[in-house]
Structure P
Amino acid sequence: MMSTTIIPTTTAAGMPPPPARSWGTLVLFALLLLLVVASFATLPLPWRDFFTLESIKNMAEFLAGFAPPDLSTPFLVKTGIAAAETLAMSALGTIIAVAVGLALALPGAGRWGRAPRAVVRGVLNVLRSIPELVWASVTLIAVGLGPFGGTLALAAHTSGVLGRLFSDSLENAAPLPEQSLRTNGAPALAAFFYATLPQTLPQMMSYTLYRWENNIRAAAILGVVGAGGLGQMLKYHLSLFQMQQAATVIVAMLLMVALVDAISFGLRRLLTR
């Protein structure tokens with residue numbers, strides 16, 4: 001019996017033929033380009049009014065009112081206390097969200113069946129679909145003005161985001177290591193902690209640090225609606241047209257975000273190594 005050898009078709013230059021052209025990608029890019037063009041065509045964007053001499057003059061006068069920032073010792077101490085309050089709100093809200101997200105990630109990844117997965121995914125969609133400001137409106141009514149309501153608002157929204165990301169990480173983990181441990185007699189919980197969790201833990205930590213960075217900015221915004229911290233100071237001084245004090249608060253926000261970004265970057269580099 002003779003064996004038949006299949007020789008791949010080659011081009012004249014001795015190279016394999018190029019793959020068949022996929023028109024789906026081109027159609028997708030064309031639709032996205034059409035959507036961008038339609039957005040600019042339908043939205044009233046008066047770009048000319050923004051670059052008029054009067055607009056530039058008004059903007060320059062407004063920005064000149066912020067200089068110089070208020071660097072008096074009492075106000076700097078007050079700003080530092082508010083910055084620490086904002087940082088604490090973001091950190092505590094993120095920690096609560098991590099705990100809730102991990103608790104919902106297991107059923108959300110389908111480990112308890114399809115029905116619990118669908119229910120948990122629906123809950124996560126609701127949690128992350130509602131913005132922090134809307135959650136703050138609810139929590140501040142429930143617990144009153146102050147950082148506690150802002151912390152709960154951050155925790156509610158971030159729980160939905162991290163729960164979804166953690167669930168996807170668990171679903172995308174390689175199942176073979178856990179299956180091998182189960183086959184050799186390891187309990188289900190031990191197999192999960194020793195095989196699946198180590199695969200997904202660096203990615204989960206990266207997601208957590210990134211959401212902490214976002215919560216720093218969100219905590220500053222939530223202060224505008226009465227959740228305390230730098231946001232509440234910024235609203236107060238802007239409403240009284242105290243621009244120099246507002247400039248100090250804005251600089252404190254920028255420094256705090258830059259500090260948290262640097263810490264998060266360092267921790268992510270440490271995890272990847």
Structure Q
Amino acid sequence: MAARGRSERFLVTSVGVDGRARRPDELAVEEPLTVQLDGVTVTTTMRTPGHDYELAVGFCHCEGLLAGATVTGVRYCANGSAVASEFNVVSVDTGGRAPQPRPRVGNTTSSCGLCGNDAIDELCARLSPLPATTPIDPAVLLAVPGHVRGGQGLFDSTGAVHAAAAFTADGTVLTMREDVGRHNALDKVVGRMLFDGGLPATGLGLFVSGRASFEMVQKAWAAGFGTLVAVSAPTALAVHTARRAGLTLAGFVRADRLNIYSPVRL
């Protein structure tokens with residue numbers, strides 16, 4: 001894949017108690033990415049360029065669009081020049097083995113999808129409850145944010161991106177990705193694991209740097225993670241979904257404390 005800049009430098013005016021000064025500032029790049037599955041556009045999302053193939057494949061997997069079909073190819077802009085599309089269109093191919101997707105119009109946002117019990121029921125119809133696995137030690141969960149933070153180079157430069165990471169039961173980080181979109185960072189992790197033959201992610205944990213929304217729980221469940229760890233709070237729907245899935249959900253994870261929302265245990 002072509003190398004893409006993930007940040008740009010701007011000259012800005014910094015105002016503080018000591019007055020004003022002009023200085024360079026590094027900002028995260030945000031561009032649209034259109035994902036096609038077997039020639040049909042399935043989403044357009046605002047993302048940080050980089051790991052675009054992982055993002056496209058991870059999105060298709062987490063949304064259930066592949067339905068178990070093997071990805072036979074991924075490329076930029078199957079209908080023309082990648083340069084002409086500015087590397088902002090990725091085509092995922094299964095040779096027509098995936099179900100015919102419904103074309104989608106508009107951007108993917110955190111508000112997409114169904115609401116309440118209907119959303120959970122739809123997931124339960126598509127996904128089986130997660131297999132029982134040995135719970136990851138809470139001490140490991142407490143340490144994970146620190147492990148991930150050490151690898152967030154783009155956040156260090158810009159302060160404007162989220163992170164997602166897959167980790168083992170002993171806290172070893174396997175894959176970490178950054179993006180302006182929380183869901184994009186997660187999809188990139190899932191896409192990398194799919195390419196590497198690492199799905200379902202049974203027995204592994206998934207870290208996200210923001211809140212644990214319904215969407216994040218859905219994606220973790222679809223990828224087979226047994227544990228989801230979030231720096232911020234979950235939503236009520238995320239907790240209901242995690243409990244239906246059999247997914248361990250921890251929020252407000254700090255160096256010395258966390259809340260376990262699913263399952264409920266003393």
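Things to note:
- Structures P, Q were shown, and helix-only ellipticity at 222 nm (-39500 (n - 2.57) for each DSSP H run of 4 or more, over all residues; to 500) at -25000 was computed from P.
- Ranking P, Q by distance in nm of label points 7 Å out along Cα→Cβ at positions 58 and 130, the structure that comes out highest: P
- When Kirkwood radius over Cα pairs in Å, for residues 74-217 alone is computed for each of P, Q, the largest belongs to: Q
- Of the structures P, Q, the one that 17 was derived from, the read-out being relative contact order in percent (Cα under 8 Å, 6 or more apart): Q
- Between structures P, Q, the calculation of Cα Rg over 2.2 N^0.38 Å yields its largest number for P.
- Ranking P, Q by mean count of other Cβ atoms within 10 Å over residues 122-129, the structure that comes out highest: P
Quick note: the coordinates plus some simple rules give every number you see, no bench work behind them. Quick caveat: nothing in here was measured; it's all calculated off a predicted structure. Cβ atoms are built from the backbone, for glycine too; each structure is taken alone.
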